[in-house]
Each structure stands twice: as structure tokens, then as C-alpha cells.
Structure P
Amino acid sequence: MPTSFEDLGAGGPIMVVLALLSLLSWAVIVIKTLQLWHSRSGAAMRGDAFDRWRSGERQEAQAAVAAGRSPADRVTSYAMQALSGGFSGPVLLAELTRRGNDEVSRMNGLIRLLELIAMISPLLGLLGTVLGMIQSFQELELAQGAANASVLAGGIWQALLTTAAGLLVAIPAAVGAGLLSARIDGAAQSIESAVGQLMLAEENPDI
């Protein structure tokens, strides 16, 4: 077993990079999970608020939505304030679209970084393996065929270790990016649905 990164030869520096990428990806996953924890919450509360809006209890409905913690709650709260102030029509819809896009863009922050880590980690692992194999065969050539087979095998498995490390870094990053992206998509749908329900309640309070 190698006792240090130097024992891994050409793969040593790459193992250091992969270790740093692993720490970075897990940090991003934790940060984004906490950020998106409430991103799809409040659907029942908003439904009750829309019922109050239809019945004319606008202040109560607005107060209920303002207490929410999801992006849909924030956009809906602004929409209710705007409608109460007489702001409506295409201009309001354009502003709500802008605010919704801003919320989605904020939620998508750092997701690209996770996807990049998932993409480059296997390539870095493969690079370490190729460099390690080259080094092993160079040593075999210098030994003019008299190299100890066990020493050669040890160099090869150490080289292959970087590929395994690259996959171990990439898999959690890819899974995390996929799950977090799905949650963001659900939050974006919640924003669109909430705005649509509010506009319907405003235009057709009897429905």
C-alpha cells in the first residue's frame, strides 16, 4: 500500500486535485441542499390564500403568502401587492416573468460547477492512469526486461487507482447535480403554477 502521494508517481498530483474536487463537490451539495430545502414548500398555504383572495380577504391572503419561504411565495407575494396597488396587465406579467427567472437563476447557482466536476473527474482519473502506465513501462524499458513482476504490477495498480478515484468523485457530483436540478425544475413549475392560479383568481373570482 502506498504511504504517500509521492508513492503514486505521476498520479500523485492528480490524486491531490481529485481530493480537492471531492471536498468542493460535497460542500456545494450541502450548500445547495440547504438553499433548496424550502424551494417547493407552501403549496397548501398558497391554495388557501387564493381562496381568501377570491372571497375578498386580500390583506389576509397577502399576509399568509408573505410568510412563506419558497420562491413561489416570494413571486406570489409581489404579485398580490402589485394587484392590490392597481398594477396589472402585460406589464405586470412581464415583471413577474423577470422575477421568476431571477429566482430560478439564483437556485441554479453552483449547479454548473457540480456538473463540471462530474464531467472532468473521470477524465483526470484516466489521465493519471495513462501517465502512471507510461511511467511503469518506462521503468520496464530501463530495466531491459529484468524488472521484478511484482514491482511492475504494483506500479500498474497504483496507476489504475486514479481512475477509481475519479469515478468516486464524479458519481456523487453527477447524482447531486441531477437531484438538485430536478428540485429546481419543480420549484420553477411551482412559481408558474402559483402565478397562474393568482391571475385566474383575480380575473374569475367565482371559479
Structure Q
Amino acid sequence: MTSAGTESGARAARIARETSESSIELSLDLDGTGTSDISTSVPFFDHMLTAFAKHSLTDLTVRATGDIHIDVHHTVEDTGIVLGTAIKQALGDKTGIARFGDATVPLDEALARAVVDISGRPFLVHDGEPDGFQFHLIGGHFTGSMVRHFFEAVTFAAALTVHVDVLRGRDAHHIAEAEFKAFARAFRFAKAYDAAVVGVPSTKGAL
């Protein structure tokens, strides 16, 4: 994995990662407006990353190719790793951030809740998807199990504590999209600057 670093004074990062299974170039700006330019060769995943950018107010560009003729798993997981790594790099020392964020987001009959702690301690709790969701094929390429794989990759690479719960839902597309949007909104609030915070929001003095 190679990194182009962060821009001076900006919470931004550019990272490239290439393996025998995937090739990914990603750039982001945590203080953007939610604009995105996404191409992963997995259409539904493009849709989810676009939603993440929009609702987290993160400018995001992704160019990813991989062995999707075998499975989309490597492309989705590796993109999550690169996204998480870029988030961690762009956050810097985390001075002045709110640190915690939560959101509950509906999509028609589906309802998902996410809680994010920019803790420096990677941990994911992911629960509530209905039985069989992990086997459902969404958009002809993306299986429901990829949702958890993506959150695992981002959480551990970015060193976040994340709880995602599906409270209800029937349609697999709606469930997955509600999860991504809830995560995006919770992350938006967690990464935001809080004028009342002095230094790093931790009794340890570091996150």
C-alpha cells in the first residue's frame, strides 16, 4: 500500500493499494460537501459508496478493479481497507473532534441505527440483519454478506468502534442502504469539529 500523504492543513488523504486480487486508488476529504466519483466495477457497491460520501459530507474518489469474475469479495473488502486507512490518516491527531456520533436512518420499511466512536480501538458490533440476508444477491453482484465484510474492513483499518443494528426491514436493498446511510451520518457527526472541545476528546490525551 502506498500513500501520497495528507495535504497541509486539510483532513485529506490519497492512497493506492495493489495486490494480485485488486487494484485500488482512493482519495478523500473529510471536510468536503459529499461529492463523489466512484467506480469499483460492482454497481451496487458504487451506489453504497456514493451514499456514504453524500451523507457523511466526505468528498470521495474511488477507482477499484479486481477479480470480480471470481467474486466481488476481494474488491469490496480491499476497498474498505483502503477507505479505513485513508480515514485514519486524514483524521490526524483528532484534536477538536466530537469523537462520538450516532444516527438512525429509515429507508421505506427498513430502519438501521449506527453509533461511531473514533476511539483508536477497532471494534465492530453488527447485528439484526434478517435470516438469509447474507445470501441475498443485490443488484446481480453484491451479496448481503458483503455489508458486514465492508464494515469490518473499514472499522479495523480506521481504528473505529462501530455498532450497526438493523432494527427492521424486509427488502435487502433497503436494509443494506439504510445501514450504509446510518453509518455515514454517524461518522459525519463523529468526525465533525466541536467548538467546545479543547485538545483531544479523551481522558488519556490521545486517541
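What follows draws every value from the coordinates through simple rules; no lab data is involved. Everything numeric here is computed off the predicted structure, so don't read it as measured data. Cβ atoms are built from the backbone, for glycine too; each structure is taken alone.
From P, Q, which structure was Cα extents along the principal axes in Å, for residues 39-86 alone = 33, 21, 14 calculated on?
Here the read-out was taken from Q.
Have a look at P, Q and say which one yields 34 for relative contact order in percent (Cα under 8 Å, 6 or more apart), as calculated.
P
Could you tell me which structure in P, Q was used to calculate FRET efficiency 1/(1 + (r/R0)^6) of positions 119 and 199 (r between Cβ atoms, R0 = 30 Å, to 0.05) as 0.15?
P
Out of P, Q, which one gives 2.0 for distance in nm of label points 7 Å out along Cα→Cβ at positions 71 and 95 as computed from the coordinates?
P
Taking -11000 as the value of helix-only ellipticity at 222 nm (-39500 (n - 2.57) for each DSSP H run of 4 or more, over all residues; to 500) derived from one of the structures shown (P, Q), identify that structure.
Checking each candidate, the match is Q.
10.9 is what came out when mean projected area of the Cα convex hull in nm² was calculated for one structure; which of P, Q is it?
Q
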